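Next up, some structures in C-alpha cells.
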Structure I
Amino acid sequence: MSGLVTLTTDFGLRDAYVAEMKGVMLGIAEAAHRSLALVDVTHDVERHDITEGALALEAAAPFFPAGTVHLAVVDPGVGTARRGLALAARNHVFIGPDNGLFTPFLENGDWRAFELAETGYWLPVVSRTFHGRDVFAPAAAHVASGLDPARLGPAIRDPVRLPWPEVRAVAGAVAGAVVHADRFGNLITSIHARTLEPIDRDLVIRVGGQEVPLVSTYGDLSIGRPGALLGSSGRLEIAVREGSAATLLRARRGTAVVVSRPSRRTTTRRRR
C-alpha cells in the first residue's frame, strides 16, 4: 500500500469525529514505524446520504495513485448487523460499512471483498455508535501500513449494492435519471458519456420532459439558461449558468432524463 488514506464522510467539521479517526490512524502508523498521509475528499456529504457518498468516491478515487486506501463512513446503520467491508478494486482499497457506499467499484467481477471480522485490527473498545473511529479507521491504517486486506476477515461475494437507476435503450433513445444535485444545483445523471457516443450537437435532451440544449461548457449558456454537458466525472450533467438547474427545472434525484437523436425527417426540416 502507498501509505495514503483518503477520508469521505457525512460528519462535517464542527465536531471532533474526523479528528478522532485521524488520530487513531496516525497512532497505528507510528506504532508500525510507517508514515501516513491523510487526504480529505469531503466531510460534507448530506447526512445519511449513501448515494451522494458513493458518487463522491466515484469522482475522486480515480485521481489517486494505485495503492491508496479510501476510508468512507456514511453509516446510518452503525451498530446494527450490517457488516464492515474492505473492498480491493481498481488497485485501490475501500474500507467502510457494507451498505452500498462502494457500488461504483463493483461494476465488474475484478474485485475482492472481505468482512471486517478480525477484532485484532479494531480498537480494544468499540463503541456501538462510532465504528468509523473504532473499526474502520484502524482497518484503514493497518492496510495503508502494509497489511493484506484478506487478513481483515473472511472473503464475501455479496457486498451490498445501491439500486442505481438503470440506463435503458428505449425506441432509439437512452433513458436514465438524475442521481444527485450538487451544491451548485447541477443535476448529475446516471448516463455516462460512453453511452452517448458519438456525441454531437444534434442530441435532444429532456429532463422531466423539458428540453435543454447540449453545450460544451457552462460559459456557452446565457446567464440563467439551462443546458446539458459532459461533466468532469464523465457523466451527463444538467446545469444553469450562474443558477440552479435543480430549482429552475424542479428536478431532483429520480427525475427522468432522456437523450435521443432527431429522426432524419426532423433533421431535414431543420436544414431547410
Structure II
Amino acid sequence: MAIKFAGIKRKTDYSPNHISNDLQIITLTAQALKAMGCDVTLYDEGEITPEQIQQPFVFSMTQGPEGTAILTKVAKHALMIINAPESVENCWRFNMTRLLTNCGIPFPKSTIIPTNEPISTITKQFAPKKLWIKRGDVHAVHKEDVTLAYNFDELSTTLQEFTQRGIKQAVIQEHVEGDVVKFYAIRESDFFFWYYLNGVNHTPFRQKQLYELAQASAEALGLFVFGGDAIIAPDGWITIIDINDWPSFAPVRDMASQHIAQLLFRKATSNGK
C-alpha cells in the first residue's frame, strides 16, 4: 500500500519575494515522493483545517501562527510532521534568539523588547552604532520587517512603525561586520550548500565549522529542512545570524527536493513499522 503524505504549501503572505520559489520546492518534493510510489495531496496553509489533514505523514512549509496552530492539532493524530509545528515556532525570532544563545551558538548580541518600550532601554544596552530591528514573531511579511538602523533616531522610528502595524515584540540585534553567506541544509543527509550573499572580502573560513554550526542550530530548533545566514568576520570567525524553516532552496531546488523526499520517505517508512 502506498505511503500517504499531505504536503502543506506556504501561505503567500509568508513568502515575500519568494512566492514562486517556495511553491516550486514543495511541488518538486511532492513529485519526487510520487516517483517513489507515494500518494501525495497538497494543501494550502491558509485553507487547511485539522479535520481535513488525515494522512499519517505530513511535510509542511507552514509558517504563520494560524497555520502552525492548526498543525499542532493535526500532530495529535499524524505520525510525522516535518517540519514539526513546534520547530516552526522555535524559528520565530524571539524564540530563536533565546534558544540559539542558550545553546552556545555564536550569535550577535541581541535583546527582545516590546515595540513600545522607551528607547532608553536600548541605549543602555548598545553602543550608538548600526543595529538591526527585526519583528519578533514570524520571519518576514514585509521587507521593512528586518531593518538596519544607523542611529537611535532611526531605530526609534522603526519601532514606532512596528507598534502601529500591530507588531508587539522586536529583536534588537548588533550589526556584525563581514561577508554574508547563505546556506541550505537537510538533517540526516549529506546535503549542504552555501554561497556568498554579499561577500566582499571572501575571507577564508572553515567550511566544516559552518556545516557543524548549521546542524547544531537546526538540532536546537528541532528542524529537519532548513537554511540560514551567517557572517564571516575578517578573522574567519563565523556568527549565525538567522535560521529559516524550510526555505526555497532556489539555487539548488532540483537537488534539494530529491534529498528532502528521500528524508521524508525514510522517516515515514521507519515510523510506519
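Ranked on FRET efficiency 1/(1 + (r/R0)^6) of positions 106 and 146 (r between Cβ atoms, R0 = 25 Å, to 0.05), which label among I, II comes first with the largest value?
II
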- I, II: which one has percent of Cα pairs over 18 Å apart, for residues 18-89 alone, as calculated, at 51? I
- Message: With relative contact order in percent (Cα under 8 Å, 6 or more apart) coming out at 21, pick the structure among I, II it was computed from.
- Response: II
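Of structures I, II, which gives 75, 38, 32 when Cα extents along the principal axes in Å is computed from the coordinates?
On the way: I: 75, 38, 32; II: 63, 43, 32.
Checking each candidate, the match is I.
Out of I, II, which has the highest value for distance in nm of label points 7 Å out along Cα→Cβ at positions 122 and 218?
On the way: I: 4.4; II: 3.3.
Greatest value across I, II: structure I.
For the read-out helix-only ellipticity at 222 nm (-39500 (n - 2.57) for each DSSP H run of 4 or more, over all residues; to 500), a value of -5000 was computed from one structure; give its label from I, II. Please list the in-between numbers first.
Working: I: -5000; II: -10500.
Label of the originating structure: I.
Every number in this text was worked out from the coordinates using simple rules, so none of it is lab data. Because the structure is predicted, anything quoted here is derived from the model rather than measured. Cβ atoms are built from the backbone, for glycine too; each structure is taken alone.
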